[in-house]
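In what follows, structures are represented as structure tokens.
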Structure P
């Protein structure tokens, strides 16, 4: 069982782990040992997560979210299979914790009177510069 917080915990049957061969350092050992982990969490069908958390998790996951609603986390950082497994579970927990907090509502602000005046003054100066351009009349 993976504990996220006091109210949410993910059961082991919701997680699927698959061990594959990793790329990167490890010498000849990397060709023999499957140390990289691919952690799959059936997030869309999970009874542990409320619907708003699922939608935020989908947005946060990005490419890691499959069409079937599965969240896939891969880890091949270390040469240890157990450590990679722990790192993948930590990443999943961190992602779910991030999805638990609802985003703050944006409060619309109005421009200050001073900023409006500065903008209009800059536009007027720019317009004067542009109006000075053009053909020069030789008579005047």
Structure Q
């Protein structure tokens, strides 16, 4: 399976298991295993660089297993072949997204005006709170 010109996934890295789909579907749902569970051994993949694997792990979230595999489950359609296609597309999209390096954030400093406005607001709030003291009965 080709992702980009440089990156392709070998057949041994992918395992597909067909399971029964949950939800409505009448009598057919109990007989036919149309849902697909695509398992990609990402941690052991020689074609993915380390940084891409790290970003892929972050993107995958709960779909990443302790063994370092990425598990994608699809049970959208009643067709086994279509679900298989969708699962492979999702895997390709995830890997493509992981290939993009995130832009480094350049921290900015607050402007002089914003500092003055913040201090002014703090002073005004402090003045309001200062007026909340006990009332002197003689004064």
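Points worth noting:
- For 5.3 (distance in nm of label points 7 Å out along Cα→Cβ at positions 69 and 125, calculated) the corresponding structure among P, Q: Q
- Value 2.9, calculated as distance in nm of label points 7 Å out along Cα→Cβ at positions 21 and 61, assigned to which of P, Q: P
Coordinate-derived values only; no laboratory data. Being a predicted model, the structure only gives us computed values, none of them experimental. Cβ atoms are built from the backbone, for glycine too; each structure is taken alone.
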